[in-house]
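Values quoted throughout were computed directly from the atomic coordinates according to the rules given, and no laboratory measurement underlies them. Because the structure is a prediction, the values reported are computed rather than measured.
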Structure P
Amino acid sequence: MSNKKKSMRRSQLISPWGVGQMVNFPGDESLMVCGLDAWEQVYRSARNGVEEFLIKEERLEKRLNVNHFRLPPDFRKPGAGVLNPGLKIPCIRFPQWHYCPKCGSMEKLSIYGEKQRCSGPNYSSGMSCHSTKQYKRPWLIPVRFIVICKTHGHIEDFPFMEWVHKNKTWDASCKLRMRAGRSSSSLSGIMISCSCGIESRSMAGAFNENSLDKIKKCSGFRPWLGEIDDRAKQCGADLKVVQRGASNVYFPAIRTSIYLPKWDETVDRKVIEVLEANWESLTRTRVNGELNKDKFEIVAEMKGVDGEKLIAAARKKLEGEEGVTTEDVEDSEELYRKSEYDAILAGVGGDNQDFFVTNKKAQEYSHVISEYFSSITLLHKLRETRSLVGFSRWMPEDDKTLEEKKNNLKLNGSINWLPAIVVRGEGVFFEFNSHKLHEWEDKPQVQARARLLINNFNKAREVRGLPEKVITPKFILLHTFAHLLINQFSFECGYGSSALRERVYCDSQDTDITMNGVLIYTASGDTEGSLGGLVRQGLPGNVENIVISALHAASWCSSDPVCMVSSGQGPDSCNLAACHGCSLLPETSCENGNRFLDRALVTGTNDSMDAGFFNLTVK
């Protein structure tokens, strides 16, 4: 962005304003973030090239089949130490249809053009800008209405010409005018008229199902990639009318990964940093299969580390990677998280790395922990990489393949990277007692209550033509417990709830693995560290009170009894006893869009206390 009024944080370019999303800026200006092809040009203009934006996360690179990740471009004012002052985020103007807020004159602007003032047509009725000097006329502002393709993520302007003329032919000289709120505050009060003087039509009925079926089909426009008009591939799918600021216009697809160290804890931190930053260049060329010692010594001298320690650490890592094939790449979310789950419980890493944990047995805590959990793990340091892999429109899940999602971000097939950010912080991990979980999950009342939520979810998927998805009572329990705990941590630690995130480790689909854990960790992307205090709250004598307080708070909601007896609320009725008064979190904190929640499975109900996993605690 070119000025302070149009600035945004790097993390916002991953979510919620990633590639293909419209950003509403002050001054009634709507811009859409361009694809990665345009980002490439921005990186090339940086003084140090791409190097300062690179992010390396080997596990996630293998999973997403990319070479590396890059920090989004950022705008920085010139000053001491600023390498790339004025670096801009590439955007285009969308929607193209704009109108004058004074006289209602409508014009279709270029996606590459600047803001424009009203051209001042002379109207015989109503307000007119004709007699006003050009530099005093109002700026044109974007219309509220756009259309999206529910199937392929295409987006285009509302077909005002076709709507007004009802598919009749019109002259190239026809000009439209929008007058709003003259007779009604509803859509029927928004009147679109044509300069031909024959045709006019209100916006009444525009949002009805199939309202555009006989007027227009999807043109396949992808304006964020420059695909408009004749450059777009015809789609032909049905279009849906939405408001440009609606939440269903854009759903980012994010993939995250917790960094797992592959270095011995005795290795110096500086050596690790050098190896991770230069791993590819150091290991690419080998002499008779051996690492190039001369190259290691040059890099060691440049970075101020010991050359022998550098090459020794590299050899040890390569030995650990021997025998790993492409078949070992984790292709499912559960398998991917199993590595993190095992690393957390094993206590790998150290203070010299970006992953440092301390395991504590449940017996070190009082009964509320020792009875229901196997262990508590304190994550003193962790690093999370969050990458944007694609997006969908209309619905958050479109079941497209990873490659299809990635191809919606770019035109150039040679672009083998994805935008990402890195978050560093701390966290507390709760490992549930497996025996207790199995006993609880086998109860008929638990199965019956969970089945109600699962049926609601799969009915919604069936309507969209998507296959059924497995959701288990255990997952609902872990997920709801994470929400309740985050709400309580925000009271105890002084965090805003949006500064904490959940990461649920649960085996729902893969029966060959077992995971029963929840990680609560700091999620602020604007600082290198954390706000502090989360790990301290996980110590014996502290966390027991937090868990008990969270369970007692969950046993009664300000919306009860309506909330507790609900048979379905929230998105797609995918929540039971869960609302804004008890269990919901900011969207940045929840992995599942505030779905699959039911505090009755945590604390029980008045009619069935046995349905709750922790029912003995809150009696």
Structure Q
Amino acid sequence: MNKIIGTAGHVDHGKSALIYALTGKSMMRLPEEQKRGMTIDLGFASFKPFDDFTIGVIDVPGHERFIRNMVAGMWSLDLVMLVCCASEGWMQMTEEHAKVAYSLNIKNVICVMNKIDLVDEETLSLQEDDVSKRLLKIFGREIDIVPVSALKNIGIDALKNRITDILIESDSQNKTENLIKPYIYVDRIFSVKGAGATITGSIKNGSIKLNETLIHYPSKTEITVRSLQSYNEDREEVESVSRVAVNMRNIKKEDIKRGDMISTRQDFLFSTKEIILELEEPYNANSYKKLKEIEFAVGSECVIAYPVPLFINVKDEATNKLQKQIDSRFIRLKLSEEVALFWKSRAILISHGGSNIIGAGYIFWGAETDIITRRRITEVAGNFLGERKISEYNKLFMAVMGFMELFDNKENIEIENTIKISNLLVDNLYAENIKEQILKLLDKKQPNGDYIILSLDNIKSSVIINQTLLTHFISFMCSQKNIMLFGGGYKKYQESEAIILTNAQIELLKILDKNGLIGIEEKFLRTLPNGIKDMKVLTATAKAKFLEEGIYYSIDSYKNVKLKILDGLSSGAVISISSAKDRSGVSRKYAIPVLNAMERDGILKRKENDRIVI
């Protein structure tokens, strides 16, 4: 078992000395720290209560100017030791650090009353009573107080035993679902001569191995683990929760900064410059009306954020009319830099340039939003507030967007009251609503009595729907005989006007199926009597797919190559022409037209010579 604990508390109350007493390692790492006799950056050590149990210890800076370093050190902790000097008692930074631990929702907190050798028993008792009351006010529960003298080595064994007992008990009580894969928030970056970029951080949720391929966020660059260290030992694998140093191939030191994430491609991970934060009481969105800039901290990252309120319509009882009000449950934040985070990650808001915690809560939405999406978020939010299982994000996304893509091994996902359309899972009620909108558009007649024909662009401009979904939904409605292709557009389905394939078209379709990923080229079609015309009928009836460069695939072949290219990739993943070739097994001649077709279908978007999964 591995756990990580850390110190918090006022400067000069003996945090570094306490860690030395626990681990035998000095925390004064930087020359400036040694000169000033105080920790200004994160320090790390460890001790082993048992052979198979390692407890990593983070020494967090206590001075108020270094509160961001303190937050960066606290995010991964399994337990916080709030250190308070027996001779000085509770101080302002003791209060601030306790509030940070509370705001980060750290479950295990103990107060270490240090320097007890400097006071008599009566003074110690008075200090413990005062500290106990203050802790109760912040945390709303009793917090253990353990008296020690780090310099005199008094009470250190009792402290170790108490820490060990709490961590073992907590571990046995927190066996919950673990759908998030291993990840590390970077807290240090340096270069090793002859080996390149190395990062340190705390690994959570699983393990990483030597030579494993990981992803650097937010750049989404693939990196390879060249070497691993944990607590000064070379390792082939490091398990959570542990301190780890990772030496990497394929990335330079200058391309990484504190707060970046090293992980795998996975669900529930957002790399974004906009989030909606679910505020936890006693914080309230009305508090941010006049604030133009604040600081947003998650993991080891801290960036400038620009708060924007969300609004809801509330019925005024006096007038019986709807009035727009600020939704006090949320604050929308536009971030100065792209940040990697998970749904329901814990985050805090700090006064810009100051040290006051002005907000805390959970990541509720991790992407840019339009007004319609924001309205849906506020409408359905009630079912998803507070701490929730990570798997419930799928239900939230479905409730807001009406559908979700089934890439990255999501094919076995089960959500009630949904239907599968191509590679999408669609909410039944949402699907019925879209179907009604489209049928209403097409349920009109021309002067000659025939139903009107609308192009795909006409439908797009009239129906409020995600464009990726619309393309698949139109094909679905055609397959269900709700609508039909007719004259280059779509009209209400009529059996008498349904397209019946000729023998030549049926034979052409057989050739397409047989050729698979080789497809059919236009030069071959020109050798047939009506080859070009017959292929247009096959594409119009969604039995064939025009790529480009005169190349056609059967619709099944197109779906097959598309799934090969997207296998294991999630939204935001980068696809190069080379990787598309390797994944699909087709040559460059076919890879580029396939990628361009996927781009037209709204599955990919262009970024220079690469494509990004939407």
Mean projected area of the Cα convex hull in nm² - structure with the largest value, from P, Q: Q
Figure out for me which of the structures P, Q the number 1, 5, 9, 13, 16, 16, 15, 12, 7, 4, 2, 1, 0, 0 belongs to, where P(r) over Cα pairs in 5 Å bins from 0, in percent, for residues 303-566 alone was derived from the coordinates. P
A value of 12 was derived for relative contact order in percent (Cα under 8 Å, 6 or more apart); which structure in P, Q was it taken from? P
